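Next up: the structures, one after another.
What follows draws every value from the coordinates through simple rules; no lab data is involved. Keep in mind it's a predicted model, so treat the numbers as computed, not measured. Cβ atoms are built from the backbone, for glycine too; each structure is taken alone.
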Structure I
Amino acid sequence: MRTNLSHTYDDHEWEQESSQTSSSPTIEVADLLVAYLEQIGVEYIFGVPGGAIEPLYNAIARSSRRGGLRHILARHEAGAAFMADGYARETGNIGVCCSTSGPGATNLITGVAGAYDNNIPMLVITGQPALPAFGKHALQESSCTGVDVLGMLRHCTRYNSLVSHPRQFEPKLIAALQRATRSPRGPVHLSMPVDVFRSPGIPAQPSYDLRRLLAPSSLVDEDAVDALCRMLVDARKIVVLIGGWCGEAAGSILQFAALIGATFVTTPDGKGLVSPHHPLFRGVFGFGGHATAEAALRDESVDLILAVGASMGEWNSGGWSDSLLNERLVHIDESEDHLALTPMARFHVRGRILTVFNRLIERMKDEQKKASYEAEHAKASRELETRASDPDHMVADMDKYLSDAVPIKPQRLMRELGLMFPPTTRFLADTGNSVSWSTHYLHPKDRRVGERRLGERKRTLGRRRTPGGWLRVTMNFASMGWAIGGAVGTAAANPGSPVVCITGDGSMLMNGQELSVAVAEKLTVIFVVLNDGALGMVKHGQRLAKAEPIGCDLPQTDFAALARALGGDGYTIRSPEDLARLDVEAICARPGPTLLDVLVDPGEVPPMNVRMRVLANIL
């Protein structure tokens, strides 16, 4: 056995070593990678093939034949990253995407950057030419001596490394996956030369149990929880802000809110984690949010605001609003990066959110026996039992929300989408007007029966099947077209539930080719295109800011015909009556995508006050 790990072997030496040990079973490094992905339950890898990554595709083909890992062919590498993002949100597992070297790898960057800014765990694999070809202008070389993809991805990954020898592969893969799944979560990147991929695996099979190594930690600051309990006992009125990173803990957080009689609001990316019909829900705070949520936080009688799993970026902090970021704030999060953004807070609690709230429930139940919480709990319990909250009272422009006007009002469209689809539907709202209309006006049927129980008895501590919630949005980096690929990845992960992608005509023209993937994979995805002939948020932003109206108009496009040309089904929607005529049950049962080309009123301004206020203050 060689012990000089600093030595770099060429193809001839690896072949020689392989022939000398041919009597012992060996697999290629590519097969070893696939074996580890199978070990942690990854079902799909999303990508586009090429010469530099061919060994990985051979390994995937071998795995598929024995019923293991499957490949889903994206139409563009950014779409592959978006699909891996959607898969990770739905399953809670790591999403995996891959590309060949050079332009394949550079195409991935936008999707990887979006995952980085949204803390989505993702493994990114890119190919490279053979090591001896580095620096010789090899085809699509993207090493440090070519177009340096490793350097490009350094700023949007949690771990980023070139594997230059087969002995490096296993420790680097494990280090990468641990970084992807530990807070702060995010994408990790391994760049693999083709000759390393083809070399014999060292070892010849996985050495480690990744399921054990990647199991989530339940570490929590017990002293901080004790201190918070004392604050809660002394507080008269509490509001809880539920952020996008509360997925596994949402049930426990709601149980805690009911226990202490606290109302709650959500960030835009946290809205999908709760039922909008919950009687303690006061709306969405931040981009596209509700006046009721703002009022709940500004209430001077509130002693404590518990912000939980909120990254405190522009869109989910109300543009860094002083109604949230003040001395009443207690910030609870697993991520030190998130906590660093609230230095003005009264208190920080760091730890796994599920563990923190399970501890709080235990402690507050004990406090209830000797404090005034008993009356508050009884009051909250009566409210939960007797009042069915109607989220419609939160929306602005009620006349437009109910309008029969043609072209259809986007407010009315959101109302109808919430009523049309079954409780298990996953909605993804794309960047632009789509996310603002959805955040404010999309209120589906009461999901407490359909999502939490799904016909089974209640799960302990309110744990759910998916950490993603019924509405998924992308914050911060906000790539156009994210939801199109994300919806495909979501549907692949959960083919038993309809997936609705709410997107705009601009995003569809940018990334709509991924509908073809849903055709090929027979995935039930309903693409709802808000067709207003413009980059809507740009257009309205220019008008509100009194800027020059430039670069926002799009030609009228028949997206229903485009969907049919790609092999899907398509309908043109001009009015609420057109929506009512749809056979939604048949659409949700169809093994393939359906596109609704909705001609919305182009004059309606989305709820984007937070964005305009921030731009006005900065500019």
Structure II
Amino acid sequence: MGVAVNRNRLKPSEGDGGKPPLAAARLTIDEHLPAFVEARQHYLDALPIGAAVIGIGPQGRFVECSNAVFKQLNEPLSARSRRADSLLDRNGLGERIVEFLISGDAHSDFEWQDGDAIAGRHFSVRLARLAETHISGARCMLTLLDRTAELQTAQNLRREMLSDSLTGLPNRAGFAELLEQTSTDPEQHFAVLIVDLVRFSRINECIGPMAGDELIITVARRLVHALRAGDRLARIGGDEFGVLVRLVEGPGDALHVAKRVQEVLSAPFRLTDLEIKVECSIGCALMNDGVADSEKLVRHAQFALKRAKETGKTEIYQPTAFNMARKRFSLETELRRAVEGNRLHLAFQPLIDLSNDRVAGFEALARWQDDEHGEISPTDFIPVAEESGLIVPLGRWALEAAAHTLAEWDVRAGRPLPVKISVNLSAIQLARDDVASVVSTALDGAGIAGSRFTLELTESAVIADPERAVRVLDALKELDTSIAVDDFGTGYSSLAYLQRLPLDILKIDRSFITGMLEDKNKVAIVRAILSLADALGLKTTAEGVESIELSRTLAALGCAMGQGFHYSGPLDSDAAYSYLLARNA
């Protein structure tokens, strides 16, 4: 809306130095003041948000004019929650406006809440300074953008992101946030428990996911009742719960809560028409100055949980064990590079025919000489290879290298040598690889007969999957290879698999051979194994022969072959070939 102003009245008069007559200008504006006020009100009413012109008059702060939205916002929230104050007198808004008007700033933006956290409203406030007039002091334009719905939506989304939809508990992200909030209080001490339900996957498979969900909900309810005031529970995985435990009297509090958790889960759960006993494993990590990262704290508790699954009791994280595990991961990386770079080699330990004291064969053993760390023991890297799956490419390499070494010896001798090569098969390789095909390729590539190859496997490799073991070993026998059971007597020995499997050799574990001459029980065990092998038509090899007396005793008892440091330790390829020629000359 325009305002008509007589501009001729504002022109400078003669003799006044070129300045307009100020009193006349004020008179003109005053004459049209109602029109200015009306225009400003129309402008404010056109705004879709709450707006008002606020100034400091002779009697203090006043609202010069406002729109309908502002008047509506100016009403009290409720008679019960608020006294009937105006908007400017609630939660310090008026004080912020006065501070702005006094400050001289051109504008100010801030967030403001009207009411409490539950029933309140949230606004983005903007104050913009207006020019002062001769009838008013400092003034500003106040605008209020209601962001209540937006913030509530954001809060709901955040709540969903941090909560488990099934149990309503905090999820892994919510649990991490709890830990971060807790770590900022240096006066409080806490521990983290990770509770894992044993056999939960089997329950899901056998009864169905709906019953599994019902079990999770029931477990969550029981766990809530097991906690003390101040402890917090979260569901951080499919069958894993995290507990934030306050330590009032020291680490013993964590063990006390863990015991209560096990007690509340000890009673059977009823699902449909079934009663199910649920056991749990619990790992614990203590929050201290050295562990401020919440994710690291959870990882430490989960590492302790892994040990708890093995020991069957609540385990507290120990840095030494964790450092050993990290060392194993580092060793895995180096081993992978060594396998891919063909930086391992084979050593060969002689197998002696006890009837004539001649070399009957060699056992091929993987060795690793690292440029940085030196000789790394097989007891260190073989378990890492099995755990990581590297045992499969490592086993393939060993088969090919052993076959080519035997072929090289034949070439050097100018004839096929009357010796066999024994190569170990891992249970993991037996389960994951096409062993018969790999052995066939190795034999064909080296040009040697399968009858000169012996494959050694442990009892655990057979027990893990007997049906597969039978199929694999039958395929290997079709290649004319020999099959030996390594470390016989230390695993889950079963006469049933000895009868079913196409075996040729039993290798008596060194634990029965070492000290045998001084222990009648060991002599009885060795004699029983030899009698069993003879009844089944199997040959025998004794490991750990360290003296001539042991060698003669084993020969007298009917053992076919011996292996140990009495004859020789593992030798490299050239030394093994020389040993063979010298001993069999």
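Using FRET efficiency 1/(1 + (r/R0)^6) of positions 156 and 412 (r between Cβ atoms, R0 = 30 Å, to 0.05) for the comparison, can you identify which of I, II gives the largest number?
I
-14000 is what came out when helix-only ellipticity at 222 nm (-39500 (n - 2.57) for each DSSP H run of 4 or more, over all residues; to 500) was calculated for one structure; which of I, II is it?
Of the options listed, only II reproduces it.
Tell me which of I, II gives 7 when you compute relative contact order in percent (Cα under 8 Å, 6 or more apart).
Details: I: 14; II: 7.
Working through the options, I get structure II.
Of the structures I, II, report the one carrying the highest value of mean projected area of the Cα convex hull in nm².
When mean projected area of the Cα convex hull in nm² is computed for each of I, II, structure II gives the biggest number.
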